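Enquirer: What follows is a set of structures to go through.
Read-outs: derived from the displayed coordinates by stated rules, not from any lab. No experiment lies behind these values; they were computed from the predicted model shown. Cβ atoms are built from the backbone, for glycine too; each structure is taken alone.
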Structure I
Amino acid sequence: MNDLRDLVPLPYIWDRLETVEGRLLEAAASDDPYLTKIAQHLLVAGGKRFRPLLALLAAEFGDETAIEDRRPVEAAVAVELIHVGSLYHDDVIDEADTRRGAPSVNANWSNTVAILAGDFLMARASEVAATFLSQESVRLLAVTYAELVEGQTREMQLVDSLDHSIAEYEKVIAGKTASLIRTSARLGAMAAGATNEVVDALTDWAFELGMVFQMADDALDLVGTEDSLGKPAGSDIREGTFTLAVLAALQESDRLKSLLGRPRPYPEETVNEAIALLRDGGWVDRALDTALGRVTTAQQRLRSLPHRPALPVLQGLGRYLVERVEAERRV
């Protein structure tokens, strides 16, 4: 988080993010102590809070009298509750044992409990939006969650497929990742009373940023260490999920196609050879170049925004996401 703090040199934003932390725990509380413990499990474990941070930054481009209002904080709370609730469900789907350095809810309790707790958090997100924001905000969150589910469903259908297109991959990440990042900025701007033009510009910017976020994260899975990732490098390959660098390489590399065409679970030497091929063949670099192209597109949408202290932060966020992958590769 320290490097992200350097990128966002606005102490009042971090102060508001602390307020968000407290509100998250309040929103995740139930009359049933057992459910409260489970619903707060991942919130207590921490996280980058990237989506609520985006909501607060986008709110900086709204009505200056509304920025100090509690609504941007509540917008940040709502998007994070959706995000964390979806993680509970993802861990059930992936049969994950850990999340954010702690046992996952499904591993610590059960799949049923994890699903119920995820549902509870998403219901709370709707309640927050309905209480403090607007009917349009409630609708936006519902539409976004449908997009998350659609993206995840598309990804499941493509597992082990060596011949699906990069366009299909982009459709997956648009749904499962970029949709909520886009909504985070849109909801924050709306909560602060930004003009329609500003809201739309921030929405378009954040969608591209969300695509960059997932592309960079996928590349990080190929170059990161187990210490930094919290799991072995190449986890996507092990699961039969083929991301941008892999799909591009499969179009040209018969060796990679031979390696990944074998039945899973892959032997460790197969995964290691595939990762080495992707790194040494420049496929990870190409994926990052594609992400940087989207960074440029995103930055173009910022040109119409009023100059506020948060503007340089938005301009630097996309490149930050790509550069953290490059920094990891140099370690």
Structure II
Amino acid sequence: MQCSVWGRGPMLSRRDVVLAATILPTWARAAALREVRVGVLPFGTVMWEMEAIRRAGLDVVNGLTLKAIPLATNEAARIAFQAGQVDTIVTDLLLAARLRNEGRKVKFIPFSATEGGVMVPAGSSIQNVADLVGKQIGAAGGPLDKSWLLLKADVQTKTGIDLSTGAAPAYGAPPLLMNKLEVGELDAALLFWNFCARLEAKGYRRLVGAGDIARSFGVEGEIALLGYVFLEETDPAILDAFSKASQGAKQLLSEHEDTWIPIRPLMSAEDETTFQALKRYFIEGIPRRSIPDERADAERLFSVLAQIGGDKLVGTGRSLPDGLYWNDDREPM
């Protein structure tokens, strides 16, 4: 299979990509290929991007060699990163901001603006968020999940009722909550995007997305709330090279259908409808805004979450720390 490294111009073979490595920037030639250890979760979407990078040789072209380090859970990933067992993981913007506010200097490279949402059965009588009052609602991520807090605040603004007491929330792992929704034990479920995509492929209806809820609090556009985090002490040339490889892979995945052929086995898509839904959600979430625009909206959202979630959610900081984003003059894709 052939693919264009940057999604434009002549198609490059694997041989062409290897030859391109001979014209690497001076720093890359001097240091040869620099290894970056990337913490990944089983069947996580980071694996999709890493495979696209590897297949297109975008790591080699940018003077890197990427090593995927399998990790069992998000918590294990956070521990591995803070212990220095991996160089980067994809994590929540709020965690990155909290670490930097607490003095642990990190840099954030946007990965995805795709967010979860509230899913209901196709024939459900629930038509808007106010209808969630009195219902059994699954909430992935727990009582301090940012999307759950925003949903509660939105409903309380509209109805005066706190869903924590005015409904029957159930907290748990996304697969469990998805199953409970499917068997009728829940009326609705607030889930991460990949589970929303799987349910959509089965005919379930998206009541509201997390991004829609955020816009009710003054956010103007989609925010990449998931991103790669690196220690600030990381060589800037490595950060720049990694960012370029990531953006190049996203461009391939958004513009070239055949790029998905080797990715599909990693997606656990049981049928074509599920595969297409997962692919669409991923592509829709590719960050395309400038970092200044991202940051302006992220600051608005952070302020709201700090008010409603307090120290338990965001730590002691009440604003996004300066210097959080890598390469904040980046142009949108």
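Enquirer: If you work out Cα Rg over 2.2 N^0.38 Å, for residues 238-309 alone for I, II, which one comes out largest? Please report the intermediate quantities before stating the final value.
Expert: Working: I: 1.55; II: 1.46.
Largest value of Cα Rg over 2.2 N^0.38 Å, for residues 238-309 alone: I.
Enquirer: Thinking only about distance in nm of label points 7 Å out along Cα→Cβ at positions 158 and 174, which of I, II has the largest value? Please report the intermediate quantities before stating the final value.
Expert: Values: I: 1.1; II: 2.3.
With respect to distance in nm of label points 7 Å out along Cα→Cβ at positions 158 and 174, the highest-scoring structure among I, II is II.
Enquirer: Rank structures I, II by distance in nm of label points 7 Å out along Cα→Cβ at positions 246 and 270 and report only the one at the top, that is, the highest. Intermediate results must be reported in sequence, preceding the final value.
Expert: Working: I: 1.2; II: 3.2.
Answer by largest value of distance in nm of label points 7 Å out along Cα→Cβ at positions 246 and 270: II.
Enquirer: Another question about this same structure. By the measure FRET efficiency 1/(1 + (r/R0)^6) of positions 62 and 206 (r between Cβ atoms, R0 = 41 Å, to 0.05), tell me the structure among I, II with the highest figure. Before the final figure, lay out each step's value.
Expert: Numbers: I: 1.00; II: 0.65.
Sorting by FRET efficiency 1/(1 + (r/R0)^6) of positions 62 and 206 (r between Cβ atoms, R0 = 41 Å, to 0.05) in descending order puts I first.
Enquirer: Given a value of -23000 for helix-only ellipticity at 222 nm (-39500 (n - 2.57) for each DSSP H run of 4 or more, over all residues; to 500), point me to the structure among I, II it was derived from. All intermediate terms of the calculation are to be shown ahead of the outcome.
Expert: Numbers: I: -23000; II: -13000.
Label of the originating structure: I.
Enquirer: On relative contact order in percent (Cα under 8 Å, 6 or more apart), which of the structures labelled I, II is highest?
Expert: Details: I: 19; II: 25.
Comparing I, II by relative contact order in percent (Cα under 8 Å, 6 or more apart), the maximum is at II.
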